[in-house]
Structures are given as C-alpha cells and as structure tokens.
Structure I
Amino acid sequence: MTQLSAAQTPQHTPGDGSRALYGGRINRRITVRDITAAKERGEKWPMLTAYDATTASVFDEAGIPVMLVGDSAGNCHLGYETTVPVTLDEMTMLSAAVVRGTSRALIVGDLPFGSYQEGPVQALRSATRLVKEAGVGAVKLEGGERSHRQIELLVESGIPVMAHIGLTPQSVNSMGYRVQGRGEEAAQQLLRDAKAVQDAGAFAVVLELVPAELAAEVTRTLHVPTVGIGAGSGTDAQVLVWTDMLGLTGGRVPKFVKQYADLRKVMGDAAKAYAEDVVGGTFPQDEHAVH
C-alpha cells in the first residue's frame, strides 16, 4: 500500500460537519474513501443492517451512512436458526433490494457461509456476483488470518472488503455464541487477526463480542476503522441488527443491544385493531370504497 507523506496526507479537523458521514453534507453515495477519512478525523459513525428496500429507504433518509446486508437475515427474516443455511442467491436478492431503496448509504453485502471458504477464486466469484448483480459498494467476510488470501485477491480485483473477526456467527458450530479474545493467548490471536486483515487490504474491521478493553486496543493499533457490536464504546463505529435495535425481535436480545423502539408491540397492536375493525364491520367504510 502506498504511504503518503505528512505533506501529502489530507488534514481534517474532528467534527468537520461538511464531510461528516452522519449529519454532514455528503449528498452522493458514500465510499470507502469517506470511511477512511472519517478515521483520520476521529469521527464516529453508525451502521445498521437492512434487508429490504423499504426499511433501507427509511434508514437512508435518516442519514445512516453505511448499511450491512448481513447474513443475519437468515435469523431475522428467513426463519433459519443460524446464518449457516443462507445462500449466495438469497444474499444477492436481498442486497439488490437494499441498493434499490437507497441513494446515499454505502451498502455492504455479506458473503454467506460456503461462498468463500474454498479459497480466493471462489471468494472472487461470489463477491463479483454481489457487485455486478446486486450493485453493492463493498462486501464483508468473516475470518482473520485464515481469510487474508481471499481479502487480498478481492482488493486486488477492485472489490472493497470489510473484515469480521471476534465472534463469527458462521462458525457457530465450532465456537458457539460466546465472548472471544478473553485471556492473553486469545487476545494476541485477535490482534494478529486484525493486523492480518488490515495488511490484506480490508478497509474496515468488524469486532463482534470481544472485551471492550481489547476492542479499544485493536482500534488504537489499526489505521483502518473498527466497527463494534458487543465490543464497547472504544471502536470507531457501531453496528446493530435493525430488528434488535427497533424492538422487533421476539424473545431475549443480546446484552449489548439498546432498543430504541418497541415495533413488535406497535405492529401487534395495529394488527389487532385492524382485525377487530374487520370482524366488527367498521372497516372498510364508505371513505375507503370506490364508486
């Protein structure tokens, strides 16, 4: 990677609202270069998942600068128990819908389990589908050192890559759902993974379910942005699954989730009110009819 001299490096002031990813005046598609510049400015930014055009359009209008079409759609929308069964065809369809529903956000499409594990060539073939058929601006894949060859080839081929280390849900059958990076040996491995994906060319790194102190250390060590989920406040950005964030997910939600609304109750109440109107004959009324 070419290193710029101090004189060549763009100088930014933290909080520069004209360039800010969230709340700034960027009125075009946000790119990975904007993400890199935000790190230089010391600017934090939000990321949410999205899986359909309508939801994505709401988040786009709200100014969310980066949206992840995650394979978490398997749990949230497709009825799978884990992300493992999600296919590349499904991710391509969902990613295309999100792209069509947005005009400003950088859309990152997840490479699902089985679409890149065979090696760099398979990874390039899969990522090319998401870029060409869905129109995403970047892809995400899981794994640190074990995925560095895939990342290198994708970046060399002109496809921006967001890496994902720590808890990697596609590996649930081997690691389960538990905090990663606890203990000196595990912490050192996570640091090696982070440096490996950065050296391979990843423009950002998701840190999932790792101790806050370790996530902050990784963030200080890397020159690319870190995106935390269950990793404390010391990362450059935060991401949440939108159905968790808006209270649509049923049952227990992870400890690290803050619910900003209770859409499950709102939708349930609305559905009951509609049903009662239909059963009681109060809907539709004349104002809802065509004559």
Structure II
Amino acid sequence: MNPPATKPPDELPEDRATGAIAVIYDEIRRFSGVPYVSSMQRYLAATPGLLDFAWGALRPAMAAGAIQRAGWNLVGATALAPLPPISPALLASWGIDAAGRAGVRNVAANFVRVAPVNLVFGRCLGLLLDGARPDGPGFAPGWTPPSLLPPMPGNVDPAALAEDARAHLQRFTTELDGKPFIPALYRQLAHWPGLLGWLAEHVAPLLDSAGMHAGGAAMRDAAAAAAPAIVARLPGLPPGPTPDAPTAARVAAAIARYGVTSPELTMVGQLLLDAVPA
C-alpha cells in the first residue's frame, strides 16, 4: 500500500518562514491561541504576496477577535450523536496513561479552537477575492486572545507507521488542489495507533453521514452569514496588487475544500473531547 499524501501541495512550513512571513505566522499563532499555523495559511504563504494580502486585509479583524469569536460561536451548534465513551481501561490497553489522555485531549482542543476560526477566515478572504473593497470604521480595541494551548506532538509520517495503522490513517484522506491530503488532526492522533484504529472504526464512517453533512452545512451557512459584517468593518485593503483572477480562482477552490474539512475537524475534535475522559 502506498503511503497517502501528508500535506497540501506548495505550502510554506513554519520552520522555513522568514522575514515578514515569520512575523505573520507569529501573529496567527498568538491571535488564534494555538501553538502552530494551520495548513490554510501555510498554503497561502506558498504563493508570493498572497498571505501578505490576506493577512494585511484581515489582520484588524483578527487582532480585535472578531473572526475568532464568530468561529468559536459555531462550536457546539451542531447536534451529532456522541461517540461511545472510551474508558481509562481501554485507553490503557492502547498504552495511553493519564498523561497520554491529556495529550489526546490537547490535540482535540487545538483543532476545536482553530478549525472554526479558519472557516470564518476563509469566508472573509473569499469575499475579498470576489471583489469586496471594504472602507469601514475598523474594530474596537481591547480584545485579549486566549493563552496558547500546549504544543501538540507533531504530524506522524505515514511511512513510519505499521501497515495496519497506515491503512487506518488513509481512511481520513481528502484532497486539496486535486491531490490527496490527510488533515493534521488525524496525523497528530496517529501517535496513538490503538486510538487511531478506534477512530477508523467509529469516526471514519461518520465523515460521509447525513449528520456530518448537515452539521458542516450549518457551520458553513453560519460562517457565510457572519463574514459580510466583518468584512464591511475592515478599514481597507493593504497596499499593493490584489491577487489576479487565476490565483483568486485557485484560492477560492481551496477555501471551498477547507470549508468542508474545518467543520469536520471541529465536530470530530469536540466528539473526541466528549469521549476521552479528562
């Protein structure tokens, strides 16, 4: 079995960011309250000038917490049946002790925090790429972002997994820019192969379920409803050229893909928090 693709094409990893992009990455982490930069922004950063445009335009809304609050308001708005509770005894049989449980819950919490923010961020960026030219009053100062969550263990390389664990991980493959891509939530959880197998049994079938589709649609609709008011308050676009039509179309397609995965990661993360004991 060939290992699945592990990252979207043409992204700029955090350890390769320099100059202005490194500064933007640091602000993304700080304003989002998570210790990493999501693949959406790393994807934008791979095209020269694109993240500079997106962040230059949307930074006022992120610095004021407008995008984050709109995203976090989406968490818990969908009604999915809970996963079976995972007992400490079952977790222990997978080699997951109390510290491991804390690690699993932290991974889930990171994605519950950042994925809905990315959903609203993408909707706002989509409006700008579609021609919105805001000239608003800006945002009230004084918002303080939450403290950063603890670091996660890092994305597992599928090639390093045993064949059965790699097969379990591959069940979570989606696509970006027409290429296979495994969202980082599942690659982080692959540090615990027993849990990964349980997720393949209990979560992978949910991804194409009516409840997941309905929940994702509800989150996308709510994000789409929140984005115009946020964009209207932006004080303007950053100096310099706007993305050309082919770039805008490519990014719009990526935003649409993230519009599917971001609700999924939010919902799966919350289901996992509810199933794994603290």
Structure III
Amino acid sequence: MTNPNPSAPTMRCCHRLRVRWAEVDIQKIVFNAHYLMYFDTAMADYWRDLCLPYEAAMHLLEGDVFLKKASVEYHAPARYDDVVEVGLRCQRIGTSSLVFDGRIVRGDTLLVTSELIYVYANAASQKPQPVPEALRTIFDSFEAGQTMSELRLGDWAALGDLASVLRTDVFVQEQGIGAHMVWDDADASAVHAVVVNRLKQPVATGRLLQHAPQIGRIGRMAVHRGLRGSRLGRDVLHALVQAARERGDTEVMLHAQRSAEGFYKRLGFVSRGQQFEEAGVRHIEMSMVL
C-alpha cells in the first residue's frame, strides 16, 4: 500500500475500498465506528493472503482467534466517495496473543492508525491457549514476503487424494452435483494440478485431458469457497495450459460454468457455441489457441 510515512513498516496486507454514503455522518465524514469495520474487513483479506480458509484452518488447528482489544487513533477524516487503503501487519506474536498494526490512508494522507490485539483460544471455552507453531510459522513467513502456497503437478496416484477432498467440498457438498459425476476413468490418464497451503490443505485443483490430437481439455476446476477471487484459480489454469503447450497441444478447450465465464475470458479463453446443461449446471464451451 501507499506509505505516507517512509519510516513506518510496510503493511503486508492491503484492502482497497470506496467510502459509501451510509458510512458518513451529517458532516459528510466517515463515522468513527466504521473504521473498525474497515480493519475487520481487511483482516478477512489477511487470512486470504495467508491462503488459509479460516473455518477449515481453525478446525484443523483446534482453536480460534478472538479480538481482545482495539485502539484507534484518528489523524484526518475520510469523506464520502474517497478511495482508501487499509493495511495490516502482524507486529508481534506472544504466547497466545497476535498483535497487529493497522493504517488507513488516502493516497499519501494518513487517516487512521490502530493496534488490534487478538487472542488464540479454545473454540468452545474461549480460554487462551498457545498459538500453534504451524500458525506462528505461517505468520512469520508471510510477513517475511514468502509464498503461502505450493502448486503441484502430477498424476492421480500422487494427487488424487488431495483433489478429491476439494472436489467433494465444492462439487458435491456446495453445488449438489452427484458424486458419480465428479469422478471418472479419465482421472487415471489426466495431468492434475493441486494447490496446497502451508497447512497442506488443498485449496485449488484442476485437470488436463487429451481431448483430441493436439487438443487439450481442462476440467474439474475448483477453488475453495473461502479463497475465490484470489490468484489460485488463475495459477491452476496457467499451469495446466503450460502443460498442454509443453506436450505439443495447439489448442485447449473447456466447459465453463456460466458463472465463471468472465474469469476464463479475462485469461484469454473465447466462448463458442450455445450454452448447455452439464450435471444440472449451465455451461458454455470455451477455447484458447496456443
């Protein structure tokens, strides 16, 4: 994010938003309480930047994170229709505490600074417990600028278990597609891509088939619900397209759910033909010349 104070630490997470009319008072400046909402929204983005689907990650770690204290210092007002940036940095991790510095800026103007103190605790009793070493390492690595995910390419024997977890979550449980339509014999000969986070949870997947001579077919694209809109789907698609290119394919095609058509168009795919239903969901065929 823009740093209005060069001596201040760079914020690793940045959330951009536009001030809405409902968030300002009679003076047409942002009502003070909304700044805490801005920081809370940015915190959700922080977890996404960690590549951690919050609920699933906390369940795996057998804990939860609760806000203990929030202090806010106002430097200048934000006004209706301003575009502001909300930045967060994990400043310190104690035995059971997570301390964040926050800043809200408009261009080069510092508007608000904050300190947010969270406590890692038992999810049921809400009693503090030590921050797990795995989570501590993830925060430290992120703040050091390291990548939070790993993309793996391989066959079904190597990646099938990971891909199946995500397919079940997205296709069967979320979209209600019959399990018999989510797996087929083509998995055995396909090139599979799976993205895993620092907790080794699968968060994105897809596969590449040989549709016809020199024509690849990408399918079974899925991204964890809590991480959609991030780079993960794009990374999987790019990896599969590159795999098709390296084996000599001159074209790749896919059947895109209509809700995802815009995503594929932005990455170079072109729609062709009429929409059709597949597994009870509207699709459109799309292709890319390599």
Task: Which entry (I, II, III) yields the derived value -7500 for helix-only ellipticity at 222 nm (-39500 (n - 2.57) for each DSSP H run of 4 or more, over all residues; to 500) - done: III
Task: Among I, II, III, which structure scores highest (criterion: mean count of other Cβ atoms within 10 Å over residues 69-76) - done: I
Open item on the list: Once distance in nm of label points 7 Å out along Cα→Cβ at positions 205 and 229 is calculated for all of I, II, III, which comes out largest?
Closed with: II
Task: Top of I, II, III by distance in nm of label points 7 Å out along Cα→Cβ at positions 109 and 197, largest first - done: III
- [ ] Please state which of the structures I, II, III yields 0.45 when FRET efficiency 1/(1 + (r/R0)^6) of positions 21 and 101 (r between Cβ atoms, R0 = 35 Å, to 0.05) is computed from it.
- [x] II
Task: With FRET efficiency 1/(1 + (r/R0)^6) of positions 157 and 261 (r between Cβ atoms, R0 = 35 Å, to 0.05) derived as 0.60, matching label from I, II, III - done: III
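Each reported figure results from applying straightforward, stated rules to the coordinates on display, with no laboratory input. Everything numeric here is computed off the predicted structure, so don't read it as measured data. Cβ atoms are built from the backbone, for glycine too; each structure is taken alone.
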